[in-house]
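Scrolling down, you'll hit the structures one after another.
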Structure 1
Amino acid sequence: MSGHSKWHQIRHKKGAVDAKRGQLFSKLARAIVVAVREGGPDPAANLALQNAIEKARSFLMPKESIERAIARGAGAEVEGAYEHVTYEGYGPSGVAVLVEALTDNRNRTASEVRHVFSKHAGNLGGVGSVAWLFERHGVILVDAEAVDEDELTLAAAEGGAEDVQLDGSTFQVTCAPEDLSSVREALEQAGVPIGSVEATMMPKTTVRIEDEATVRKVLKLVETLEELEDVQEVYANFDIPERVLEAVAS
C-alpha cells in the first residue's frame, strides 16, 4: 500500500490548517451528534462515538466543541433526522471509491455525489459493487523519522494493535476499531508523536497509478467528493508512489 497512507497524511495535515476548517469541524460535530443519538453519550459504551471523538481530536477540534456536540446529541431537541448513506463507484483507471455520508435528504446527496462522479471521469455503481474491496480498521499514522521502530512496535502491541508497517515514510499502526482509543493512549504514554487517528476502511487490494495526469484526476475526484457538505468520508484503493504524490501535492 505504498503511498496510500502517505496521501492520508498529506490530507490530514491540509485539513488541520485548511481555511475551510469551519466546514470540517461542522462535519466532525455532525458525526458526534448522530453517534450520540444512536448509541448514547458515553464513549465507553458507544464505539461510533468513541471513534468520532478520536477523529475530532486528531484534527485538533477543541475539547469544548466536542463536549458541545455531545451535549447537542444528548439533548431533547431533535435538530435534524440524519441518516447514514453509502455510495459506491469507480474513478479513473478503475480505482474503487467508497463514500460515506450523513444526510437529511437522500435525493439531494445522491444527486450531488452522482454529479461529482460524472464530472470527474468516474461512474457511480450499485450497492455492493466496491464495498467488498474494503474492511474497517483503526489506523494511526506516525512519521517514520520521528520515532524508533522497535519502541513504536512495543508501545503499539501493549495497546492492543494488530500490526505496525512501514508505508513509505510513514508507520501505519492498525488495530480493531474498538481498540483505537487504547492504542492511541499507549502510544501517547510512550511519547510517540501521532500524525492522525481514525477508524477507516482499508482496501484489501489496490490499483497502482504512476501517470501524473491520471493521479491528478483521481485525487480531484476524491477531493471534490470530500468537499460535499453531507459527505463524511471518502475511501479509495489507489496506490500512488510517494514521489508522484509529493509532486502532485506540491
Structure 2
Amino acid sequence: MEPVTDSPRRRIKLIVQYDGTDYHGWQRQDGDITVQQVMEEALARLLDHPVTLISAGRTDAGVHAAGQAAHFDTTHTTMTARQIMLGGNRFLPPDIRILDAERADPTFHARFSAVSRRYRYVLRARYLPLERRYSWYPRLKWDDDLVCRIVPSLHGIHSFKSFSLARPDETEYRCNILAADWIPTDGGAVFDITADRFFHKMVRGLVTTLVRVGAGRTSPEEFDRLLNTPKRNGAVGVAPPQGLTLIEVKY
C-alpha cells in the first residue's frame, strides 16, 4: 500500500471469506439476500453510519470465496482496522468472515486496482453428499490427459465470448489468462485459473466445455473454434455454481 495521508475519511481494505450457498451472489439486489447486503448492514451497525462496499468481483449466486477483496470508506476516527475486523465479525453470520483488514491509500480501489484474480473449480467423479455444496459431479467420465492437452491453449489473450453470458456493462470479452491448470485428483479434478479479469459465468462455461471435451462430447477442434472465433455469448452451457471458489485477488 502507498503511504496513507491524514484525513477524517479513511479507506479500509478487507479480505473476506464466505460460503455462498445461501446467498444470491455478492452484489446487493432487491428482494434477495446477498453477501454485500449482509456485510454492509453488519459494518453499519458497528460504525454507526451507512457503509458501501466495493468488491474485486461479483461472485454469482452459490459461488464461494476464500479471499474476496473489498473496500469501503469510513468517517469513524477512533476504531482501528483490526477493531473493525473483529467488531464486524461479531455481527456477521457464521458463513461470512472478515479474515483481514487494513487501512488503504485513498486511491486504492478493490476492483480497478487489482492485477489478477484466481478461481478454482472442483469436480468429483462420483457423487459425495458431504461435498455437494463445494463440488460438481457432472455424471460424465472424462479423460484427464485429453483435457490437460488442450488447457494450455487458454494461456494469453483471447475473447471468451463463447463461454460467457452477456451483461449490459460488458461489451467485449477479451482477457489475459495468466495461468490455467487442470489437476487430476484421486476423486476427480480441479480447474485452477488466473486472469486479469473475468466475465459473467466465464469459468463455469469453460469447465463445462472442458468436461465435454474430456468425455468426447466436444472435439478439440470445436473447442479451438469457440476460443478463437467466437460468434455469440453463451454458446456453451455453464457448470453449476457450487464447485466454484474465488481463491485470491492480487494487487
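Numerical summary
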quantity	calculated
Ranking 1, 2 by distance in nm of label points 7 Å out along Cα→Cβ at positions 170 and 202, the structure that comes out highest	1
Structure from which 3, 16, 26, 30, 16, 7, 1, 0 was derived, P(r) over Cα pairs in 5 Å bins from 0, in percent, for residues 42-105 alone, options 1, 2	2
For helix-only ellipticity at 222 nm (-39500 (n - 2.57) for each DSSP H run of 4 or more, over all residues; to 500) computed as -6000, the structure of 1, 2 it came from	2
Comparison of 1, 2 by Cα Rg over 2.2 N^0.38 Å - largest value held by	2
Structure from which 13.8 was derived, mean count of other Cβ atoms within 10 Å over residues 138-145, options 1, 2	2
Test item: semi-axes √(5λ) of the Cα gyration tensor in Å, for residues 146-233 alone calculated as 21, 14, 12, pick one of 1, 2	2
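Every number in this text was worked out from the coordinates using simple rules, so none of it is lab data. It should be emphasised that the depicted structure is a prediction, and the values quoted were computed from it without experimental measurement. Cβ atoms are built from the backbone, for glycine too; each structure is taken alone.
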